[in-house]
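Okay, got some structures for you below.
Computed from the coordinates by the stated procedures, all read-outs in this text should not be read as laboratory data. Predicted model only: the values in this text are computed from it and were never measured. Cβ atoms are built from the backbone, for glycine too; each structure is taken alone.
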Structure 1
Amino acid sequence: MVHGFRRLFLAGAVFCSCLSAGAIDILVDGNSKGPVFEGIGALSAGASSRLLMDYPEPQRGEILDYLFKPGFGAAFQHLKVEIGGDVNSTDGTEPSYARTRKEWENPKEEHFNRGYEWWLMEEAKKRNPFILLDVLQWGAPEWIGAEAVAGDGGAAGLSWEDVKKRNARKFYTQDNADFVAGFIKGARLYHGLDIDYCGIWNETAFDTEWIKLLRTTLDRQGLDRVRIIAADQCGQKPWEIAKPMLQDKALMEAVHAIGGHYPGMLKSDEDPTRQYNTIPEAKETGKPLWSSEDGPWKGDWEHGGRVLAMIFNRNHIVGGMTKTIIWSLITSYYDCLPLPGSGPMLANTPWSGNYEVQPALWAVAHTTQFAQPGWRYLDNACGLLADGGSVVALRSPGEGRDFSIIIETMEARSTQSLRFRFEGGLKADSLHVWRSNRDSQFDHLEDLPIHSGETSIKVEPESLYSISTTGGHSKTFIKAPDPAAFPMPYEDNFDDGVVGRMPHYFSDQGGIFEVAARGDGPGHVLRQCIDRKGIEWFAHPTPEPFTVIGSALWTDYTISVDVLIEKEGHAAVYGRIGKCPQSAAPPEGYCFKLHEDGAWQLCTADAELDAGKTALSAGLWHNIAMSFAGTTVTLSVDGKEITAGEDGKYSAGWAGLGTGWNCAQFDNVSIKAVEPAVRKK
């Protein structure tokens, strides 16, 4: 009992109401012991940021400001990105900087400009020079670890379980340690970016010897400043790496922090209770504990913002964690892809310039705008509210001792009165107050006066508050352009693209489709350039190469494209894609495949509807087209109809291009509406 303040410690402090005053009394002691707060960040991986780079200015810059500019919006303090491996990692494939051993042995600057993660890290650093950069692999190119499986007969015909074991033998090799080091060195050499943290293999069983090998490799190549996070596992075992760490001194020294994914999983969308499973061994290591991937995968208030508010506070109070990274940074991928709407911002219509700043972004701002990495938790004032909710308090280092208190009451059903007493050098005349709830987010309320080292506040249920000595916070509103449908007709000959880069709007789901110089004359083409599967992420096998474009609203249209099949294999067009499953299965739509010998098939995701053969001249360009009018599907080669039939399984959706595991080129893609007057009856 201190000045009438009563406190009970359980899993974090549980603040109980003082019976005499009817208020919850909380002592905030600036000298309280607590770990260093290491920040809130977001993860760009699984092709979740694919469409962001295609946005026009000024909208693209506005979006990036909302994400990274300090004191403006989300103000993320960490950016974690995928080390691309040419394999599907959720919502698409991210390209690698070395897709062959030859490219790895002969690095070129243009290889380190593939995709968008380099660009995104640069843009984040422009806005916040102090942002910390993390990297992690989901998969790796096929050439890595080839010697480890030489002579085993290959992956053909193996079960998925055996493929995963084979992939692990390839991944956990010196090749891959060198590949990771090469990515980090390229970030510095070609982009002036210093990577701060490096993970192991996303949500995949770890190999302790390889972790030590990676540490040795990084040190040998002058990358000793890069700290290793292990082991980015999920579910019931995110902290299991702690057990061998306690038995292995070299492993303990190699790992800077233990990172787990979704360590406090929700029971369900309806029940926001989080079940933490931080094992004693993890705390015994003395290493920082991080939630290295987390989040509700929603941007709204009900399932997004209010859940993030609980995550950020309770990851520390209950789970003992000091850093949280959420996936995804932004929803910049088509809605037909897995887990639509996962980010705190929505920006997946670059042709329109429209974007949405969603309520979840302001839930992030309630921590990131009021506490910085290097601040320290004041654990005597961090705890759960007995009537629902939680409180964390933090202070800045040094003499000034700014301090902030973040309060969430998402499980409360009535208003609660909180009375704070400040000691240990925490002094101020008043505190700024910001509030978010279902109706309005990040509102600046009237300041709280401090009298005799005390202040009080009434907090409403299902709300989020930041109380702080700090200033300079803002909720800036910029009106984005109105939403607009994907332009129809759409044509692209890729001539305005940059060789080695992505084309506009196409989103690769298997393989890599990039702009290339046309070999038989001037101009550019789109080339699918991956001819074999890489080392896949265990949770998501990579489908045959295909790339999608367009809109869910497209119904009756023709997709036409010129194709050149470089050797054996096929080229394809897709249409009316409604969904791309998170598996190796084809997309749910229609596919027209044309092989180099003239054989063709019309397929759905689970059946062959028609097949045949047409005369082709090998090694030449040919035009293929697929047209939809009601339930009629028509296929053409070089302007001649080869079949037309009826099928009503798919009625609308995205278009696409594809190949087998072979290289092929595409040019003069055209997507045009079928006018009612010419529809077949």
Structure 2
Amino acid sequence: MKSTFGKIKGPFRIYLSWPVYGVVFFAVVNLVMYFFDLRAAVIFSGALLIYLLSLIIFILTKRSFFTKNIIEFASGYAQMQKRMMDDLMVPYGLLDENGKIIWLNNAFAGIVTKEDYHKNIKSIFPEVDVIDFDNMGERINEVALVFGGRDYKLVIETIDMSGISMDAGMVVADENSRLYAIYLFDETEINECRKELHDERCVVGLIYIDNYDEALESIDEVRRSLLIALVDRKINKYISGGNGIVKKLEKDKYLVVFRYRFLEQLREDRFSVLEEVKSVNIGNEMAVTLSIGIGAMNGTYTRNYDRARAAIDLALGRGGDQAVVREGNKVTYYGGKTNSIEKSTRVKARVKAHALRELLEATDNVLIMGHKISDVDAVGGAIGIYAAARAFDKKANIVLNEVTTSLRPIVELYKNSSDYDKDLFVTSEEALTKVTANTLLVVVDVNRKSYTECPELIGKCKTTVVFDHHRQGSEPIENATLSYIEPYASSTCEMVAEILQYICDNVKIKPIEADTIYAGIVIDTNSFSNKAGARTFEAAAFIRRNGADVIRVRKLLRSDMTEYKAKAEAVRHAEVYRDSFALSVCPSAGLQSPTIVGAQAANELLNISGIKASIVFTIYNNEIYISARSIDEVNVQLIMERLGGGGHMTIAGAQLKDMDIDEAIKLVKSTLDDMIQEGAI
């Protein structure tokens, strides 16, 4: 019996052993019967003996038949199981430990060719090359791939062979044996449905004409309606090309709605409507420019409209003539290649001045801060706000952590003057202690929270005011009570000078304060040679009337011999890239403010004939500071934004970490190559 059932394992062996267990049980019962009734016990023994002999004869005579039927059943079951696996609709297969195919079902074999049958899976699907079979372990790996023009998801999982016995005279599995099961799922239809849903999403946009009134004033009254009609036609034709809807909200504002797939086309042609509208010329001296704000993301139409509103505000804050696409938290900029148009009216400056006056009248004290590694424009703007606060008898402090060499002569003037408190300039730590429930924070010459002298102040002070002339980026100071950002302005000092003219009657500006504000304008305009408009000279004239002296300012702005030599060295070793871009490295050894010198060197390089933009690299505090300058042909802000920085069209900068100077130069060159190829510059 052992030989019969020795090769049978599991529950089936237990079922076949029950007759044997019955013989043992009844033999014990028969033995007990001998103690109670001898006659009955003898009769039961005879019956038990006959049953035992019959069982032995049955096993001996029927063993081969029984074994044959068991084998036939097992074979039939295995054949049925194999047939089910072969005919399984899901492509399925087995790989050996090296990734070589050892078996595929019919569905899988119908996808690959016969020549591929016993190849390595990586040679058939190159995407699988990312999987390391030696270190895959027990985890399941998924790979998306394209084969035969269809999209598939390949799933590979390890089969544990340690608990499987395969000793059948053919294969012996040990504990280290490994097989991999592979499944191939066709996701072509699913991906097509996903793409269809993605492409059919609703996108909301707003289009504003930047210079509606100015453009109409530059043309005869008879042609004004024709000019607007041509602009309307350009916009309607452009949007209707993607089956979109255009609704004119006001004389210079449009609401557009279209599908997401059309937005991808707009991105490819980089919103060519910006240039098409500027090409409309029927005698108008001023070209019409547009600002476009797009809101695109999964969600309600209302949320997309809110994103479009935020995007158009950002486009206008950056000077207009550009498109801003806001998709969730991702913001993308297009256009913005031309200079912002200077507004001839000062109505906005007057409105902002009156709003600032109301805030100053209601506050207890004022904290003023600029950006890190502060420059003359930031300090000049801060001094102007300080003068305004003094006019309303408010205590004001300027946050200044590091005094650069360019600022030291100016700061020393205030520290040595008895007209100013000793705590006029405070550090970030000191400023935090001066915050009360009614403190007004004024941020000048910067609109990025992380770039300010003390970012913690922005969240701690309930009322915040922002004055800046740089274009807004993707990290604006949120929830500002008053925000005055004008990219067309030459400097923050120019904006503050206009504010001072309207904030109250006969505001008093001391000569030292006038010198500082005038110096800020001189520095940012490179002595009125860069981005100096009519309002710039008017602001400078106002400051001059209030006591600014050109000779004193020139003396304040002089650099020492070490800085001058470093600047000359940067100019001497400049490299001209693509016949238009001057790239150079400014030495920082022995300089207290190497970033300022780097910016000055960038300005000097623009004096070279044929140079459209200059980019100077400076190593400072284990970081690489980039100063970019241009005159009017290249928007350096777009270049710096690609590197994580910002600024405005002619003056911009960025900071790079965790790389050396050679890697930084290589990164800038590749960025220039990409932007030139895209047509961005």
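If mean count of other Cβ atoms within 10 Å over residues 387-394 is computed to be 24.2, which of 1, 2 is the source? Source structure: 1. Work out which structure the value 0.05 belongs to, where FRET efficiency 1/(1 + (r/R0)^6) of positions 435 and 595 (r between Cβ atoms, R0 = 41 Å, to 0.05) was derived from one of 1, 2. Only structure 1 yields this read-out. helix-only ellipticity at 222 nm (-39500 (n - 2.57) for each DSSP H run of 4 or more, over all residues; to 500) computed as -13500: which structure among 1, 2? Attributed to the structure labelled 2. Here the criterion is distance in nm of label points 7 Å out along Cα→Cβ at positions 259 and 611, and among 1, 2 the highest value is seen for 2.
Taking FRET efficiency 1/(1 + (r/R0)^6) of positions 467 and 563 (r between Cβ atoms, R0 = 35 Å, to 0.05) as the criterion, the largest value within structures 1, 2 is that of 2.
Taking mean projected area of the Cα convex hull in nm² from the coordinates of each of 1, 2, which one would give 31.6? All intermediate terms of the calculation are to be shown ahead of the outcome.
Details: 1: 31.6; 2: 51.9.
Source structure: 1.
Using relative contact order in percent (Cα under 8 Å, 6 or more apart) as the calculated read-out, with 7 as its value, let me know the right label among 1, 2. Only one of 1, 2 returns 7 for relative contact order in percent (Cα under 8 Å, 6 or more apart), namely 2.
Each of structures 1, 2 was scored by mean count of other Cβ atoms within 10 Å over residues 91-98; the highest score is held by 1. For the structures shown (1, 2), FRET efficiency 1/(1 + (r/R0)^6) of positions 195 and 395 (r between Cβ atoms, R0 = 35 Å, to 0.05) is largest in 1.
Using FRET efficiency 1/(1 + (r/R0)^6) of positions 443 and 491 (r between Cβ atoms, R0 = 25 Å, to 0.05) as the calculated read-out, with 0.00 as its value, let me know the right label among 1, 2. The read-out was computed on structure 1.
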